[in-house]
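Listed next: structures, encoded as structure tokens.
Readers should treat all values here as calculations from the given coordinates under stated rules, not as data from a laboratory. Predicted, not measured: the structure shown is a model, and the values here were computed from it. Cβ atoms are built from the backbone, for glycine too; each structure is taken alone.
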Structure I
Amino acid sequence: MKMTIISSLDQLAPDLQTQFAHVIKESWRKIYINLGTYTAAYETDDSFWGLPMIEKELGAGNRWLLALEDGHCIAAVLLEATADGLMLRMLGVHPDHQGRSLGTAIIQQAEEIARTEGYAKLTLFTTGLLTGLVTFYKRIGFTETRREPVSRFGLHYDRVFFEKILNSPV
């Protein structure tokens, strides 16, 4: 598996751009189905799940870390520089490739990037409804820092924030 960082869609061939958008959409579709918040609007809102969303994030100065296997995009995470550190957002592993520790691998690569670029910590957040993700982040060394109540899609839940303090590069 190869990891690559992009700061522009021009860095990817058109077919890889489509695969990348598909990874994000399919991984998050599964989450919304499991939460009971999936609607038909999900299929038509490319501004939130498709290439327009990806371009918007790149245009804001963020980068994407992609996991590629045999020339195909199979996982991705958004890297956003913040005052607190490097924030991981929109982590997605295509459902056909879940269960292979790709989430762990892409987060480990993001840690190395953060260390190399001089960030003191990684941050992220998730919904408290996804208790498996909360447990996963704790298991791989993230510490819960706070919870904030959220009302979205007719659900009321906590947004759970995490951080992982990074050691200097070895």
Structure II
Amino acid sequence: MNVTIKLADKNDFFIIKNFIPLFRQYVAKVYNELPNKYGVFSYDNCRTLQELCDKRESWTKKPNELFPFIIYAFDRPVGYALVSKVKPNSFEKSDYFINALFVVEPVRRKGVGYAAVKNIFDMFNGKWELHTSPAESNIPTQNFWRNLLKDYTNNKYTEFINKTTDGDEKIIFRFSNNS
């Protein structure tokens, strides 16, 4: 199986938009969230899936700060990753942050996300940070990150639980891949 990533632009960002409702439903399951009053799994009061997805178009407008990747396997798109360059003086001086990672259910636990994320890490040298929910329902994702980071960093990463700026408690992972 060949796993590749492609930096999306305005011409193919619609592929990521197609995955966003699936990602939001997955996140809602982890956090035990209900849809909003319009029936949309959204952080805000989006009235439609179209509105929810259109708000993410900003990811194509800052090419030196926001990096939306489409993940391909089995000769088709199977997920996406959103990576951002961190603004100075945030995230304890990290350089990059993984905002989202999603792969469709049929390819999970087959190495697709693992290969895609390693490719992304290799593209950007610096200090990295990522967050995930400490919820028991999120143990598979927690284990994914622990296993990947243990392998990728030769067990040289930090992990702790803290409240983030949104007030939620998260598991925070940090590492550096500077040469």
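Side notes on the structure shown:
- When FRET efficiency 1/(1 + (r/R0)^6) of positions 113 and 129 (r between Cβ atoms, R0 = 25 Å, to 0.05) is computed for each of I, II, the largest belongs to: II
- Of the structures I, II, the one that -9000 was derived from, the read-out being helix-only ellipticity at 222 nm (-39500 (n - 2.57) for each DSSP H run of 4 or more, over all residues; to 500): II
- Origin of the derived value 12.4, 36 (Rg and Dmax of the Cα atoms in Å, for residues 17-72 alone; candidates I, II): II
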